[in-house]
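Dropping the structures in below, format is structure tokens.
Laboratory data are not the source of any read-out in this text; all were calculated from the coordinates shown. These figures come from a predicted structure and were not determined experimentally. Cβ atoms are built from the backbone, for glycine too; each structure is taken alone.
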Structure P
Amino acid sequence: MDENDLWQYSLDVYDSTAAADACLALQDHFKANVNLLLYYTWIARRHGRTVDNELCARTERHIAPLVNDLLQPMRSIRRSIDKTSASPDLLQFRKNILNLELEAENIIQKRLFDLTPDLLDLTEPSDLSVRDRQKYNLAVYGEFLGTAFPDEHLEPFLDHC
């Protein structure tokens, strides 16, 4: 595997405003982890694999300490600073936190990337098309979270995966 091509894939997908907006909607309304959304579509595209609930649980456990103890608190602080009424120094502080969030996302994705060889040993390649594998993986992830992601959010995201 290339040196963390998951990160480059994620940057490429997230470069689309439609995909980024869809990811944030899934995060905010359905408690989806954007890194896992990207990971499950990447593993479908890059490795031809589908996931199951056990794999979703394993990947989530693998990154949970970083997400819960590092990423979410930073995101909460950043979101508490109102972009429209904050002073210039607070806006700069908000921007600095956003940059730290991106660093944390990179670390999380490196952990996922490093876990991939183990996960590949647990799964078989799928004969489904790339898009169908990605949809399948996101449906399984939604089920794991106890929800079904609506097509209005999935389709714009998948269009750029």
Structure Q
Amino acid sequence: MTDNAPDPRHPVQRAFDLTDRLELLELYARYTHAFDRADAAACAALFTADGVFTPPGAAPVIGRPALEQFFAVATARSHGSSHMVTDVLIDAEHPGVARGTARVLAVRTEESVLRLLALGIYRDIFRYDGRRWLFGKRTIDSAVPAALSGAVLATANWPAP
């Protein structure tokens, strides 16, 4: 099969199945690992060419070039972050399109301090491009006020003596 040949596993060819769910779970993990290692190009590559990312309280970022620029700034600002994604739900919409929601917690360790970076919900629309699943649209709904971003969750001396 050449790179341009249709993938026989494409959802148009068959029903959405466990393989699709596993690939989408891996997409969540790939995004998290790419962000945490500050790989802006890898983050952007997980979106469709016209992909949309909407961070909390900000305008949507549209298209891979803009996404890569956005992620370069965001990952630099979040240097040393660790994202945890849980409670993933995935639903097929129609062939080649699925929706997902997941909870996200992001923290950063700074010497002896653990800080909250984000707590919220990912709301995703996935698209199958004929070879793989990608984010078509990702929105993050924050579960905490912006004022709590950067709040200290724990210190090396916690609990205090």
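Quick check: 10, 36, 32, 14, 5, 1, 0 is what I get for P(r) over Cα pairs in 10 Å bins from 0, in percent, calculated from one of P, Q. Which structure matches? Display every interim value, and only then the final one.
Working: P: 10, 39, 36, 11, 3, 0; Q: 10, 36, 32, 14, 5, 1, 0.
Comparing all candidates, it corresponds to Q.
Looking at relative contact order in percent (Cα under 8 Å, 6 or more apart), point out which structure of P, Q has the largest value. Kindly include the intermediate steps, with their values, before the conclusion.
Values: P: 43; Q: 22.
Evaluating relative contact order in percent (Cα under 8 Å, 6 or more apart) on every structure, the highest lands on P.
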Requested in this report: Give the label, chosen from P, Q, of the structure having the highest value of distance in nm of label points 7 Å out along Cα→Cβ at positions 52 and 92.
Outcome: P
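Of the structures labelled P, Q, which one yields 1.00 when FRET efficiency 1/(1 + (r/R0)^6) of positions 76 and 116 (r between Cβ atoms, R0 = 35 Å, to 0.05) is computed from its coordinates?
Working: P: 0.75; Q: 1.00.
The read-out comes from structure Q.
Check the numbers for mean count of other Cβ atoms within 10 Å over residues 100-107 across P, Q and tell me which is largest. Could you put the intermediate results ahead of the total?
Details: P: 15.6; Q: 18.1.
Structure Q comes out on top.
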**Report entry** Label whose coordinates, when helix-only ellipticity at 222 nm (-39500 (n - 2.57) for each DSSP H run of 4 or more, over all residues; to 500) is calculated, return -24500 (choices P, Q)
**Finding:** P
